[in-house]
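*Asks:* Structures given as structure tokens follow.
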Structure 1
Amino acid sequence: MSFLLKSFLSWVYNMKVQLQSTLTNRSGQTLKVIYSESDPLISLDGEVLQGIHAFCFYGDQMVLVKHPKSGWMPPGGSIESGETYEQAVIREVKEETNMKVVFQKLIGFQDVYEPERIIRQTRSFCIVEPYGDFTSDPTGEITEIKLIDPKEYKNYFDWGEIGDRIMEQCAFAYKDISA
């Protein structure tokens, strides 16, 4: 592949996009979601930076965790008081998978429009390695972890166009650091 083509593809994949969708929460409410690929700390204007999801890769496999209520998904959770979103990624991945984050890159964030507030959640690409065998999540929220072929992620969770974009960005980031 020529240098110009590689540069063009890099530019296309790194364009700042904004996608709009909806999700249905546990209460059955349909909420508006706006996904963006920019700094999640800019323009917080009343939003609460509350959670993270880490799209983790160990070798060429993607790491998923199973929640009893919500099923399979990437590791994630809340940002604790005084914690940065990067620190929350490291902590949540360790708690939920017993894996160490050796590399992380912010992919984007989404704003979820709840009736009383707007919640902001980051999405990060991570390379991980195990500390040892997974025994249990200290909070008891995760019942199982699984390594899957990333091409098969929709067999486990489907976040629509936003999920597709995040997975495209992860594939590009993985190729970029593997080069």
Structure 2
Amino acid sequence: MAYRNTEKFIYPLGNFKNVFLGFNEISFYDKEYWGVHLGVDFMSQAGTKVFSSGRGVVVYSKLHLGEFNENGSVKQRNWGGIVIIAHKNPKDKKVFYSLYGHLGKRYVKQGDKVEAGDLIGMVGASMSESNGIWENEHLHYAIYQGPYHGKVLPGYYKKENETTNMEYWKDPIEFVKSYNPKSMA
């Protein structure tokens, strides 16, 4: 598929203030080792608008519900709403992907063309199925530069699982800064 050149690249929340969990941090939830975090989690209130970081094509837009047990405890955490957008760097012609997770609402579908700053979703409410049943309202934002096979991408890396390669993932904050060195994104 021919992807569109992405001339500029911006943060998906505009002016973000708090990073709840950073890139490459080791994570534990529910007293269980989840692995190395492959993105950044921006603390955001439910309903916060999420924008496309750059021109591209939506290659994935689905809802991965979290699940509760009958007694109301968490059975399984998940992505909630997730959008993945393919971009092409005009300098080296390489394709890369931006990932937006824990969206309570998604306004784009697979195949949609987007521009930098287009509204693609909204942050989901705490402990809702659409945010994947996470206590903290946040946007998981990641940059992936590996092969893409049309499936959902992971949020964590575990060496023993071999679901991805750490070399394919980039620190999103540093990626945006280096993509737009003159404008500071």
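Read-outs throughout are calculated quantities, based only on the coordinates presented, and are distinct from any laboratory measurement. Being a predicted model, the structure only gives us computed values, none of them experimental. Cβ atoms are built from the backbone, for glycine too; each structure is taken alone.
*Asks:* Of the structures labelled 1, 2, one was used to calculate helix-only ellipticity at 222 nm (-39500 (n - 2.57) for each DSSP H run of 4 or more, over all residues; to 500), giving -8000. Name it.
*Replies:* 1
*Asks:* Right, another one. Taking 24, 22, 16 as the value of semi-axes √(5λ) of the Cα gyration tensor in Å derived from one of the structures shown (1, 2), identify that structure.
*Replies:* Going label by label, the one that fits is 1.
*Asks:* Given 0.50 as the derived value for FRET efficiency 1/(1 + (r/R0)^6) of positions 47 and 143 (r between Cβ atoms, R0 = 25 Å, to 0.05), which of the supplied structures 1, 2 does it correspond to?
*Replies:* Matching structure: 2.
*Asks:* Given a value of 14.8 for mean count of other Cβ atoms within 10 Å over residues 31-38, point me to the structure among 1, 2 it was derived from.
*Replies:* Values: 1: 17.2; 2: 14.8.
Value 14.8 for mean count of other Cβ atoms within 10 Å over residues 31-38 corresponds to 2 out of 1, 2.
*Asks:* Assuming 3, 12, 18, 24, 22, 15, 5, 1 is P(r) over Cα pairs in 5 Å bins from 0, in percent, for residues 23-94 alone as calculated from a single structure, say which of 1, 2 it is.
*Replies:* 1
*Asks:* Any idea which of 1, 2 comes out highest on mean count of other Cβ atoms within 10 Å over residues 39-46?
*Replies:* 2
*Asks:* If FRET efficiency 1/(1 + (r/R0)^6) of positions 87 and 159 (r between Cβ atoms, R0 = 25 Å, to 0.05) comes out at 0.35 when worked out from the coordinates, which of 1, 2 was used?
*Replies:* The value was obtained from structure 2.
*Asks:* Taking mean count of other Cβ atoms within 10 Å over residues 71-78 from the coordinates of each of 1, 2, which one would give 19.4?
*Replies:* Comparing all candidates, it corresponds to 1.
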